[in-house]
Structure P
Amino acid sequence: MNVDEALIVVEQEFLSRELSPIERLVFRASWIGQTYTDIALDSAYGLDYIKEIGSKLWNDLSDALGQRVTKKNLHLVLKQYGQNSTAKSNSRMGQVSPREQIARQDSLSSFPQAEIEFPGRPVPLDSSLYINRPPIEELACYEIHKPGCVLRIKAPRKMGKSSLLNRIMAHATTEGYKTVVLDFQEADTAVFTSINKFLRWFCANVSRQLQLTPKLNDYWDEDLGSKMSCKIYFEGYLLKSINSALVLALNEVNRIFEYPEIAQDFLPMLRAWHEQAVQVETWRKLRLVVVHSTEVYLPLKLTQSPFNIGLPLKVPEFSLEQVQQLAMRYELTWAEGEAGMRRLVPLVEMVGGHPYLLSMAFYQLSGKEMTLEELLQKAQEPTGIYSAHLRSLSVMLQEEPELAAAFKRVISSEGSVFVGEVAIYKLESMGLIHLDGDRAKPSCQLYRVYFRNNLKNPNLIDFRLEELEQENVQLQRLSNLDELTQLANRRYFNQYLKTLWQQVEEIPPLSLILCDVDYFKFYNDAYGHLAGDECLQQIANAIRVCVTHPANVVARYGGEEFAVILPQTDAHTAVNVAEEIRAIVKALEIAHDNPDVDGLPDRFVTVSLGVASIKPGSKSSPEMLIAAADEALYQSKRQGRDRVTLHTENT
């Protein structure tokens, strides 16, 4: 009998009720032999509270069974019950054993198998490919019922944070709560130029998602400051305008880490709001869900940080049983049963329980493009199915030579090794290591083998333009991609632009185009996020058609922003390219006729573009080029949008 079977027996046979999320947590942890101290540390609940829950649960079971049940004799009691009461159990459960009932429930709760999408995006709510990882889903849904709570979800990239968040917010909606999700990756770069601009953007977005008219100017007071104005706006307007709790999810908070001056003001403000809930009734309506990847280390004072309050949920890797569940949902029938589980062991040894890496493998195997044996043989090769993921990690390491050197020590050791507290924190946050006390070892064999072969000299990076052009030709396979548009992502854009600055003698001049989709927020509101995604994909393809030289890079710069890097291209030519992009996007005739919004200048989606050109050198920088293009883009918007503006000194 496993823990899921035991839970069914306890809930349906013994207690005739569902256990609460906290009771399930205590039961599951007790079943695998954890102490109350272990449970308290893992769940962030107090030890006395965990003991109280456990004591009540064992008392309830003792009363139901007529014999003493304790944490220590739990296995024995259930084993004896299974031996002595099989007939009675089968009769009360309709002649279905616990194992059979779990299988039946899994079948009933699964959804019709639609065409399987390429992994990388959050798993849809109605998808059978989402694997529950008890007890985090139960704990999260339980926690948001608490007034003024803070729920913190953290994990490295592609571990399933967004998929979990979507389910938490769906649960909140069914409970009648108002929900708002802000993804900081969707914010324009200009939003982060000051705390005042950032907080006004923050308040305006929350207002619109609550379908409330933004009234920033009625509450904003320069003498009080932007943080106090933001607080007054929430307390005096937003929270008082709704009749239910508000679950506010802040996704990709790590984007703020890139702007320390913003982070040092905004993050302590969140903590202060949480503390207000103890004293002020209005703030009890607010429940915060903070979601972040932890690749960036940002030191904050303990009394100011929102990362040491509330309930922390660290999204775990899949267990072998969960890996088997996922394989079966990809219709890989060879993974069924004990023999199938044994076949999966080498894959788990190669990639661990990483959801994205496993989904990539099962996606390829479900398409019968290769066998499991072939996949395992080629997994760590530079052209294998994991090339884009491995390369993105490689770029992160190359950006921090000291971190790369620390990781090289980890993969060079057959055992575990200590490489310093900060390096351990960052490497674990990236998902590259597992900890054995204060010592590190590679989290999976894939990383050990790949980086042993490709991280031979972490301090040496070859920046020759010829090699960069070859890399761009193979961008689909070898570089960082934005999953939605299949363009280069922001990280690759930054890295490539910095690299070009090394080639002062070879590539003058250098031009940059920044492109923004006009009124895209209104388009999303009118047609929905799926239509918005499709719109962005069409525009990405249109830009790709206009930019064909191997050394040029087209990137998704932000939510609805795109960027084009044009080495060896003067301003006149860059403007012509931008005009071609503007015209071809308009020719797509993507309908944008929103009757709820007055004053839209065109019936179709259009774009505004800013162009800047510069000669790299010691007196210039990538940041100067970006700022110039951004200023030109701002002028295009201010002058009516659907136009191209070239940056000049007088712009």
Structure Q
Amino acid sequence: MVIGRARRSEELGETLLPKRIALPIFASDPLSSVAYATQEILLVLTLGGLAYLHFTPWIAGAVVALMTVVVLSYRQVVRAYPSGGGSYAVVSTNLGPSAGLVVGASLLVDYVMTVAVSVASGVDNIVSALPSLADYRVLMALGFVGLLTALNLRGMRESGRLFAAPTYLFVGGVLIMIGTGLLRYLLGDAPVAESSAYGITPQKNDVDLAGIALVMLVLRAFSSGCTALTGVEAISNGVPAFRKPKSQNAAYTLAAMGIIAVVLFVGVTTLAIVANVHIADDPCRLTGLPHCAGYPQRTVIAQLAAAVFGGSHSFGFYYIQAATALILILAANTAFNGFPLLSSILAQDSYLPRQLHNRGDRLVFSNGIVALAVVAGLLLYVFKASVSSLIHLYILGVFTSFTLSQTGMVRHWNRALCTETDPVRRRRQHLARAVNSTGAAVTGLVLVIVLATKFTQGAWLAVVAATVLWLMMRGIRRQYDRTSAELAVTDPRQDSVPPSRVLAIVLVSTLHRPTLRALAYARAFRPDHLEALTVAVDQESLSTLRRQWDDFDIQVPLTVLESPYREITRPAVQYVRSVRRDGPNDVIAVFIPEYVVGHWWENLLHNQTALWLKSRLLFTPGVTVTSVPWQLSSATSPRRPIARAPGSVRRGEPPNTAKHITAHAASQPPDTQ
């Protein structure tokens, strides 16, 4: 009901995206960031009161210039690397695997932060419209993460159709608000924000700043405004999800995203200046505001909507708030698409568990989606869904990937120019190299600014998380490499030599039908030697077993191990290992009768000794363990059939009806794809 029926692998082509759906899927994050990017600039500048607000248009202009350079740079990336992977693929190819891992780790951390910040910001806008919901902030945030997870598990195309309408409604609504507000300004009836009458008390350390201190404040405001660039790289990671021609469609979508984001950001910032919006990190710094304690300040975009459309009870105000809250929450969908795609590529390169590369029932990377939801949900819970607390951990990873990917693209064009002879292509490559060189220089400078201004305010947590993730991925790769080297065939003839003998041991506790089936199954293998093994912890039970063994005339020798300390697992394992030591070229086949139950709670009553024995014997070289199941009536009773759609398959449905399961004790590869 939630995820939908399973889809066949052949249907993968039907999930590819046209540009009109790809835009809201991959660009909802940068488009929605206009709802808080301007606010973040104002929050920093008002640390010094109202004296530094005149820097707002200059900072906004710098952000727009930076966004233009980054969009142009990433258009080069999607054309040069149409197979996807974005910054990770570019950096790994041109700067080496270690640098590529830095980008991968940084982006994974930043995708988690995108979900947390976007959902928290969306909840903020809901609280701005309905202040009575402030106490349920965390609960609402976790609920929205769960909803996004379910929608994305249904599939990228289906979630895109659902997300397209809110994205386009938000863009249209904000454009109408900007147009209406600026038209009123030109006609002499400029909108006035509800906070324009309040002054702002500067913080003690931010009064009358000059020189380096003032520069640092402006740079800090600029770094906060750079949140408008988050998610720009998602399109370059998701090129394989586009319809053909993939790279061309991705480049067009990237250009459309850049143009819309710039127009919205410039419009909202201009309108905030015109409407004289005042906002502070602490409501009690707003002079003239009575009862400031616990006062829920409205967001910048909420104040603009109220000023333009005639108050906080107008239709336009509620429309903008609803559309903003929706797109901010859906902006997390950019990460829900980027994170699984990137983690799948990293898993394919053996830097993350291989399970992250597997597609789920709906042909999406389900494991990556669930992992992202869990980590983002934990962050929202720990930081109480506070945008102010989460925002400082944000955007550091984005600019790390920006800088390294543009540097990698410069090396890419340098190599291409060494072999290209066509003059027309050389001119294009020179122009592309110039664009990427500019992008590398500018984003590198911004990375230094962001690191310097945000490090002590919480960005160090993002640095630590990315470093730990980088080390973990290198460790995973080493483990996979060691396993592959160990399992590689070096001498096929030697590895194919059959064992000298096959010695079969059937573990027996009591003589019942499962035991007889296990003995019969072991005989069917025609081993060189067959024996039954029991561990005597109770002399009365042992006497009963021996009497039954003789009465039924079972032609299999019964070996009895005495256990004065009433242990079963250790004596049995030691005996098997001793047999193995006596014949190092032999294979010991251990057969264990097991019950198959129909209810989970029945497992608590049966098979505990068998599980312990298997877990110990699996680490013994030259020993195979075969479970011989006996289905109890609860497992074989007829059940009501489950209605399924034509052509669909049930999750976990076995490929055949074999009744036995064999677990080999020899070392197995880390995955069984």
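We did not get these values from a lab; they are worked out from the coordinates using the rules stated. What you are looking at is a predicted structure, and each value in this text was computed from that prediction instead of being measured. Cβ atoms are built from the backbone, for glycine too; each structure is taken alone.
A value of 22.6 was derived for mean count of other Cβ atoms within 10 Å over residues 22-29; which structure in P, Q was it taken from? It must be structure P, since only it matches. Between structures P, Q, the greatest calculated value of relative contact order in percent (Cα under 8 Å, 6 or more apart) is seen in Q.
When distance in nm of label points 7 Å out along Cα→Cβ at positions 70 and 614 is computed for each of P, Q, the one that comes out at 5.1 is Q. Between structures P, Q, the greatest calculated value of distance in nm of label points 7 Å out along Cα→Cβ at positions 54 and 334 is seen in P. Could you tell me which structure in P, Q was used to calculate helix-only ellipticity at 222 nm (-39500 (n - 2.57) for each DSSP H run of 4 or more, over all residues; to 500) as -20000? Working through the options, I get structure Q. If Cα extents along the principal axes in Å comes out at 87, 61, 48 when worked out from the coordinates, which of P, Q was used? The read-out was computed on structure P.
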